[in-house]
1. Check the numbers for mean count of other Cβ atoms within 10 Å over residues 87-94 across P, Q and tell me which is largest.
2. On percent of Cα pairs over 36 Å apart, which of the structures labelled P, Q is highest?
3. When distance in nm of label points 7 Å out along Cα→Cβ at positions 23 and 39 is calculated for each of the structures P, Q, which structure yields the highest value?
4. Where does the value -12500 come from, among P, Q, when helix-only ellipticity at 222 nm (-39500 (n - 2.57) for each DSSP H run of 4 or more, over all residues; to 500) is the thing being computed?
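Bear in mind these aren't lab numbers, they're just calculated from the coordinates by the rules spelled out. Model, not experiment: these values are computed from the prediction. Cβ atoms are built from the backbone, for glycine too; each structure is taken alone.
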Structure P
Amino acid sequence: MRILLMLFMGVMSLNVVAKIHTELIDYKDGNVTLQGYLAFDESIKEKRPGIIVVHEWYGLNDYAKRRTEQLAELGYIAFAADIYGKGILAKSPEEAGKLASEFYKNRSKFRSRVNAALDVLRGNTHVDEQNIAAIGYCFGGSGVLELARSGAEIKGVVSFHGNLSTENTEDAKNIKCKVLILSGADDPNVPPEQIAGFEKEMNNAKVDWQMNIYSYALHGFTNPANKQSTSRSVGYNEKADKRSWEAMKIFFDEIFK
């Protein structure tokens, strides 16, 4: 009985230790009001690295929030950026495409929105300002690459199945951080010629970059909701999802050492 009681108390203490705090935070980019999502483990008192999370083209939805919480569970302070504006979420692929295209066509605006989120995270008193990175999914993967191309003072960016193209490849010379690309081998949105162009862009700018390509993985391979997708170009791949998350963790261990 005593042993069982000790085991029970041990489990209870673990549950108390890992307490993830979440909150919505309003902030601005110019005159536009945005609403991001902050998550961190309240039990950790010392300063720790911060991670920006940039959402897919549907907007700051539950998927992006869950990824933010997962990062908090790893001990980071994570802040999910809002690119579109407070309360704006796409209800269909057509609406998402319209919202995303505004930022693909205006990369300076895209960069400004991600940098606005970076300012919020950097202003958090629990964040180690010298150790900040950013991750993004699909549309958000493009967003964190634009953050890097803007010359942001961060340690690294991770793009999950994001588009790799940009308006001006010369801007890669502004990149001051390490870059990790996680892409699906069967993703039609990231064809071989785009990958080749990105390699040339990064090498010409002498960026420290790496790329993992996952077999049989389509666009959006990390999102379980894509199991239900009727699109031939989109689909969930459990192996690629898990492998890419582990690759991100190894990357963070390297850049934050």
Structure Q
Amino acid sequence: MNRLDLPTKKIIAEVEENIGWLIFNQPKKRNAVSLEMWEAIPVVIEEFSKNDDVRLIVMKGEGGKAFVSGADISEFEEVRSTPEQVEYYEQASSLAKNSLTNFQKPLIAMIEGYCIGGGMGIALTADIRIASNDSQFGVPAAKLGLGYGYDGIKELMNLVGPSYAKEIFFTGDRFSSGQAEKMGLVNAVVEKKQLQEYVENFSSIIANNAPLTIKSSKAAINEGLKNFNMQNLDYIAELVDRCFKSEDYIEGRRAFMEKRKPNFKGI
């Protein structure tokens, strides 16, 4: 296992068998995200993006009680008490979320326990969300008088549809993992004691598939979610063409004919 050297211990980043793990490590505060955690996320994403051995990332929370419970409000007096600090904080959190959203490899959220507010925002940046059966979800903005920006609402609406998005925001209530699965908020719900193994096995399947094919598929799906006039279909065509010109395409055909498992290299 290879662990990245980061300026904070509240984010852990390590690589194991082609899987990059991004771990929110503030369990005493249910992994509420602090400023230094927001600052560390783009660093991790950049390192994992450059590392060809990393085929995907799994995000998880440390401690077994929460994925991410929201922002670390306890530090706001220190880091968000002036207009300049507020602006910097917003830029840091926005940069972190954008780095997750724009990550070109698969991103999985392994959700255990609380996934609330900003935690749901982070989970929504993932391509796939797998939750334990004791997980709880919610966006309590309406109970706090907070405004919620268009991008965050649109992201949720793309996933669960307008009716469920309205229910989530209008009520501000918490939802069980079963309700979240019904809404389409999560892909699967797993017994808590089986979650880690399930996610590892699921991730291994993805890690062993052709990286260029996965990259082109993710890009095409993401373009499909954009307004028609914003889509870059030429870029998708380039990615597809690269697949057919790759060594992996040759390897995939040979492995199929030889009835063996392919060894994809992403080239």
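1. Numbers: P: 12.0; Q: 14.9.
The maximum falls on structure Q.
2. Top value of percent of Cα pairs over 36 Å apart goes to structure Q.
3. On the way: P: 1.7; Q: 2.2.
Of structures P, Q, the maximum of distance in nm of label points 7 Å out along Cα→Cβ at positions 23 and 39 occurs in Q.
4. Working: P: -12500; Q: -14500.
The read-out comes from structure P.
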